[in-house]
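Structures incoming, each one as structure tokens.
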Structure I
Amino acid sequence: MSNYNWCHNPDCHTIQTVSRVRGSGENKVLRTRKIRVYNPNDLRVWDYFCNQSCLFQFIDKFLNEMVNINPVRKPSETPIKVEVKQYGNDVYSYYQGKSYKTITKLQNSQE
């Protein structure tokens, strides 16, 4: 596999920056940026987009298609246990007599 990808934003080559200019003389073009892939086994968004601007232009253009790949038709739920605990009983503590809540996932939850 190649150690480089081209930016996946279909409009990357239209953004006017010096880093995209290629060619000599009168034969200059704006070219899509080439992105170095450091670990091909690790999928990262920055292996496919040259910057945040290109990423969000891509999302704006293809959001419906992205959502339709794996549509969510119902809410997901995780079983939890909520416990109310007391802070320490140190007489000089600001939190004396106050409580806080903790949330713990139950073991039989499906991830």
Structure II
Amino acid sequence: MVELTNEAITQILSLQEKDAFKYIRVGVTGGGCAGFEYIFDSSLDANLDDTVIDYGKFSILIDNHSVQYIEGMTLDYVKEGLNSFFKFINPKEVASCGCGVSVNFNI
């Protein structure tokens, strides 16, 4: 469903040491100039209708609405110069805005 690179797993585990959480919620929400924005947030609770992907010390949560948009996506953690961030690598993306915050999908 959603793949995580070793770098992403390492960073999530590092974040988990600083701020105890059980889940990482990933998904999409309407917004931005291209139509959708990715969601990436820690969570203590899962909803009954969430898809749950177990990674051992943490799990990824995906709400039912987002599954069709992020199925097949890879979550990476990259360092570019002085910046580091989680990067969504999604083969279903067809466009993004100039600032790279919002995306559009071929669904």
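Check the numbers for relative contact order in percent (Cα under 8 Å, 6 or more apart) across I, II and tell me which is largest. Mind showing how you got there, number by number?
Numbers: I: 21; II: 31.
Top value of relative contact order in percent (Cα under 8 Å, 6 or more apart) goes to structure II.
Using FRET efficiency 1/(1 + (r/R0)^6) of positions 13 and 77 (r between Cβ atoms, R0 = 35 Å, to 0.05) for the comparison, can you identify which of I, II gives the largest number?
Comparing I, II by FRET efficiency 1/(1 + (r/R0)^6) of positions 13 and 77 (r between Cβ atoms, R0 = 35 Å, to 0.05), the maximum is at II.
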Here FRET efficiency 1/(1 + (r/R0)^6) of positions 21 and 85 (r between Cβ atoms, R0 = 25 Å, to 0.05) was calculated and came to 0.85; which of the structures I, II was it taken from? II
One of I, II was used to compute Cα Rg over 2.2 N^0.38 Å, and the result was 1.92. Which label is that? I
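No value in this document is a laboratory result; all are computed from the given coordinates. Since the model is a prediction, treat every value here as computed from it, not as a measurement. Cβ atoms are built from the backbone, for glycine too; each structure is taken alone.
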